[in-house]
Every structure is written in C-alpha cells, then in structure tokens.
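Some structures to go through are shown next.
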Structure P
Amino acid sequence: MTSYDVIVIGGGPIGSYTAFRLADRGLSVAVLEKEADAGLNAICSGVIGKAAYKKYHLPRAAILTEIDSFNFVSPQDQRLEYIHPESLAYVVDRRIFDRTLIKQARGKGAEIHFGQEVRELTSRPHDNRIRTQNREYQARIVVLATGVNHRLHKMAGLDDPPAFLYGSQVEIPFAGQSRSVEIHLGKNIAPGSFGWVIPINNRVSRIGVILDQKGAAWLNKMLEERIYPRSSHRVPRARIIVKPIVYGPLKKSVHNRILAVGEAAGQVKTTTGGCISFGLLCSEILVDKLERTLDNGNHLDDYDLEWHSTLMPELNIGFEVRQVAARMTDENLEQFFSFIKKNRYWVDALVSRVNFDHHSDLLYYCMESFKFLMKLKR
C-alpha cells in the first residue's frame, strides 16, 4: 500500500491545479484519474476569464482565440453589443489545457496515476484508505475533485448536490464573429436561461444551451431557428453532447480528512454554469487550510465556512436571476432591450459593473432596473 500526505481523486483542471499547489508546498501528493489520459471526454464551453488566466498562471498554449465582446440577441432579433476595451476572456482547447496543468503538477513532484477508478473510500481517524480496481492507497488527506461525478460522496460522508442544470453543446462549422460571444435569449430558445455561440476560430463555433432540463431538443431548435439560416453549411447529424452541471453548493463539503473542491463541491457559477474560476479560487482556500492543518493539527471544518462566505453572494444572485428569468415573457425581454438602447447614462452605469467572473454587482443593478421598469409598465 502506497502512502501519501494527500491523494487527489480526479485529474481535471481543479484536481490537477490542487495537486500542483500542494506539491509545490512540499507535500507528497498523488492524483488518481480514471481516464487513460488528461483531457479526455471534457465537456465545456471552454471560456475562461482573462483575470483568472493571469491570476492562476494558466497555460497560454491552450488558448484558441480571445474574446473582447458579447452580443445579446432578443427573441425578435434585437441586438445589444458590449465591446470591452481589451480582451475579456479566452476560449481554450480543454485537452491541451488539462494536459498542461497535470504536467505542471507532475513537474512539482506529484505522482499521476491514470486508469485508476476508485471503487472504495474509507475514512479512518488518522488517515484514509482508497481501493481502485487493482491497487490500494493510503493518505492523510483525500481531496475529491471528481467534477459532476458524486458517486464517492456518500462513502466520504459528504452531501450530494442540491440540484442540476443541463448544458447541451455541439461544435460545428459556423463562422460567427471572430472575437465575440453571442448570447441568445427567448422562450423559444432557452426558457428562463440562454443559448450561446462561441467562436473557436473563423470557421468553427461551439453552440449550446443551458437549462433546468436535458436540452438536446432545445439546442436543435436553436440551430434550426438561429444558426442554419445564417450558415451555408448545415450539419444534419450534429453530435450534441449533454452534460449535467451542479446547481448550488454542497452544505457540507468536508468531513474528517476528506474535502471536495470544484464542481464536486458545487463551486459553480449559478448564472452561467462555469466552474473553472470558482474552482481555482476554492482550490487556493483548500490548499491553505490543508497546509496549516497538516503542520499544526488544526481542524478542516472552517474550509466550508471560508469558501461559502466567499462565494455565496455570487451564488445567491444567480439563484435570484434564474427565478426572475423563469417569469419573464418574450415581451418583457423586448421591452428591456428597448430600454437599454434608449438610456445611455444607465448603460454607462451598467458597463462600470462588468466583471467576467463576479456577476453580482452587474446583475443586481439589472434586476432592480428591470423590476422598476415593469412596475412603470403596469
């Protein structure tokens, strides 16, 4: 049985980054990944904010294109474009992104074990035992970075996710605007939510929707109504991938010497379903807690307290926005688009609140303005 200070279960971006940071601090670390290599079967829009890229020194080799504007499209094809003074985000190749992060972890001394699917996880007073299909491991601390897979949570004594959203996406030949993401709204496209068109290059785009139900049919509808009429290239059998996305934080993401991080802990934007920037932030919190715990014998319970208090304002605004969006009609959306187009000073105040990863200030301002607008209309 091989022993480590920390075993990270899951070799995705958050697990790899956590292993990298822990190994960099001198801990013995192993990553157990069930796939045969990093970046296989990753399902993601691949948009990561520029600020997060810089803060966490993420791999530039994975960048496919830069995003500097967003184009919002109403049900009746009104368009509102926001152009940022500089690049706001990057679209990445997840295979290169994941493989580079796990290579960085290995470079700091973390051991990477591919093809190791955890079958059993046992928490004991002073350590944890892990059994895969052909090996056994021992660790003082276990970190679950298993993404949307919560099969091990019950064994670990952790909560299950409160709810899920579903993202559906396809990658097809479609020449959208090269540095602009389109956001499509309307009951006929994504009721209570939105669809997107994300350029990979000047020939191919990622197109998807996020809903509270499995949305392949809704994505097909978006393709038929919004994409194919603008394209000379129709894909009759587009390969649509549907992925559940954790919606809401785990109340309990630490138990004894086992912690969850990233989507495994529900550290996911409740607005867009993005999980990389929040997961990296919480990885830093986790690493800090682990280092002080292993050195001084402190308890890990305040991990939950710290990351919840850090992210709950952002998570709560997402819950509220989705509740409001579910009640909005297409007519409401058209009225709001028209209001924005006519009120320059309101837009100036809105733009000053733009932050790619932290949406609470911007969305609270929009919601209060919308509520006031609807009150006047009534």
Structure Q
Amino acid sequence: MPNRPSFTVGIEEEYLVVDRETRDLVIRPDPDFLKACAERVGGQVTPEYLQCQVEVGTRPHADVGGAIAELRSLRAGVAEACAAFGYAPIAASTHPFAEWRDQTHTRKPRYDALRADLGDAARRLLICGMHVHVCVEDEDLRIDLMNQVVYFLPHLLALSCSSPFWRGQDTGLSSYRLTIFDALPRTGLPDRMESFAEYRRLVDHLVGAGCIEDGTKLWWDIRPSARFPTVESRITDICPLLEDAAAIAALYQSLMAYLFRLRAANQRWRLYPPTMLRENRWRAMRYGADGALIDHGRGVQAPFAALVEEIIALVSDDAAALGCLDALRHARVIAARGAGARRQRDAFARARDAGADDHAALQAVVDDLIAAFGET
C-alpha cells in the first residue's frame, strides 16, 4: 500500500484582457503590459496562446485556503497592471461578443507550431480555463486515483460553467468552452490505464510516431501532469468569483483524499463505461448547476443540488482533515444560485429589461465580469 499522498494543491487560472472603454478584447496589448504584470506578481504570470490572454499559477499549498490567498494576490496584481493601460481582466471561459478571427496569437515556437499543426481548430481557442493540481507522489497511485475521480469531473464542471455566450449569441450551453476545446486531438475523458508504465508507453508511442513532443500535448479533462507529481484537473471553466474557485478546488482535493481512504480500506469507487461518463459531461456542459446529472449507481437523473449534498456528505471528513470544509460547503451555494453562466445571463437580461440593445447588454455582461473579478 503506498504511503498517504501529501495532497498539496495548486491552481492555474487563465484570464481574458478587455479594453475598459469598448469592453472588447485587447487584440494587441501594449508591449510593456506583460512586463508590468511580472513586476507585480513575479514569474507567476505567463502569456497564453492568444495575446488577449494571460495565465497565473500558484505555488503548491498544503491547504486550499493558502492557494486561494495567493490566487487573490495574483488576481489583484494582474488587475493593477491592467488598470495602468486602460485594460481590465475578466475570469470567464469565453468573451460574450469578441470575434475569434480578429485575435492574434503569441509568437512563441510552441504556439507557432500549434497554429501550423491544428489550423483553425487552434485559431478558435478563444477560451480560458482553471486547472487544479493535487499532489500524489506515488506514480501508480496517481493513475489509480485518476481513473476513479473521472466519475466526478462533470460535477466539477457544473459548478464552474462560465461560457454561455459566443460571438454575441447565447449558445444555450452553460459551458460552450468545451465544444471549442473538443475540436482538438487528445481531449475529453482520459483513457483508463492500469499503471503509470502504461501511461508512459502511450506517451512514448505518440512521441515516437512524431505526433507530440511530450505529455503536455495530452489535453485530457484530467491527466498526470507532465511537469509535476500531480493529477491535474483541467475540465473546469474559470470562475468569475474567487470563492467559487475555492469550492471547486476544495471538492477536488477532498475527493482525491476520499478515494485514497477507500483504497486504504480495500475499497474503491466503481468504474463506469465511458459512454455513461460522457453523458454526464454533456449534461454538465448544457445545464451547468441548473440541471440534473445521472446518478449512475441508481440509474436515474437527480437534481444537481441533491448530488452536491451527497458528495459533501461523502467527503466532509476528508475536507475537515485538509482544512477546507468551509470552502467545500460553498458548493451548495453555487448549486442553489447557479454558476457563472447564470450570472452572465442574468446581467444580460437586466440590461435588456432596462432598454439596452443586444450589444450594449453584452457590454453590461463584461462590466459585471470586471466587477466579479474584483470581488476577491
């Protein structure tokens, strides 16, 4: 039996940079903008594929509270840097009305190769996400826990959905981001593997065939990190509100600890066919926290809020031991009032009811996202 993992947690977030006057994306930021970000948050900010994006990442933390405190500081630093140039950051997985054809990509060899390799599938990547790393030192245990926690990925996604609009239209989905990302190869749910050696053989096969350079080009919803001894959840949209991000990180960290506790008791979570899991993935994309997911154990649809209560009951002891019980319990708040997608739709509806046309209402959505970013 492997030793208990440390379960340290780290969080990466991707932000869109908007012009405060037009509320549209900043297509070509001032050359000094990234330097200004770095002056405020050091090496923890990096450019993303498109020039209108930046990414931040925390250090590893023993508890979610520490990671969120650092993330709060990173958000504040990026916001300060943006303000100096007349910009503002927003934490949403799509921009309400921006046009992907207008965007310019960051000139780096990796991104140049990505565009050449993937064509318009890469050009359309006007999307942002949140990645949560949980440290599991033992390599085979990393794979075992990943196989099991896949069941809960749709639940994490539903709590995070923040991409209802695309190119000025309500898509009818809560997470349109994943429809864009799924056009890329090596996305979606990961293969079920029996060991870390099997994972390495898969990566080595694709590298040897000239398809990828390394494991960072496996863009699954969850994966063993190619850089850290972690299992990296990648399915979630980015949350406009920091407290929502904390709830998702707490739930993911607690689930990993719970699944290890099952293993220590010679038990495990049942592994379901991928088609069943993909059905819940789709339902989370479509309805977010406002709908129902399938309880595969009972074979019935259940209101998302009820499923959240069941999961909180399952992992509360683990959350308490990890010091994130309060953050975990905030998941029931999200289930009750909706995730970021509902907030955006509500902002749009308020503006339309006040007499705004569609474009002005979408600008009001951006204004609300700017305000939410500052609620840290």
Label whose coordinates, when Rg and Dmax of the Cα atoms in Å, for residues 12-155 alone is calculated, return 16.9, 51 (choices P, Q): Q
Top of P, Q by mean count of other Cβ atoms within 10 Å over residues 140-147, largest first: P
Among P, Q, which structure scores highest (criterion: mean count of other Cβ atoms within 10 Å over residues 180-187): P
Comparison of P, Q - label where FRET efficiency 1/(1 + (r/R0)^6) of positions 116 and 316 (r between Cβ atoms, R0 = 35 Å, to 0.05) is highest: P
Of the structures P, Q, the one that 2.9 was derived from, the read-out being distance in nm of label points 7 Å out along Cα→Cβ at positions 28 and 356: Q
Of the structures P, Q, the one that 2.7 was derived from, the read-out being distance in nm of label points 7 Å out along Cα→Cβ at positions 4 and 44: Q
Which entry (P, Q) yields the derived value 0.30 for FRET efficiency 1/(1 + (r/R0)^6) of positions 196 and 340 (r between Cβ atoms, R0 = 30 Å, to 0.05): Q
Identity of the structure behind 18.8 (criterion: mean projected area of the Cα convex hull in nm², calculated), options P, Q: P
Relative contact order in percent (Cα under 8 Å, 6 or more apart) from the coordinates reads 18; which among P, Q: P
Label whose coordinates, when helix-only ellipticity at 222 nm (-39500 (n - 2.57) for each DSSP H run of 4 or more, over all residues; to 500) is calculated, return -15000 (choices P, Q): Q
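Taken together, the values in this text are just the output of simple stated rules run on the coordinates, not laboratory data. Just so you know, these numbers come straight off a predicted model, no measurement behind them. Cβ atoms are built from the backbone, for glycine too; each structure is taken alone.
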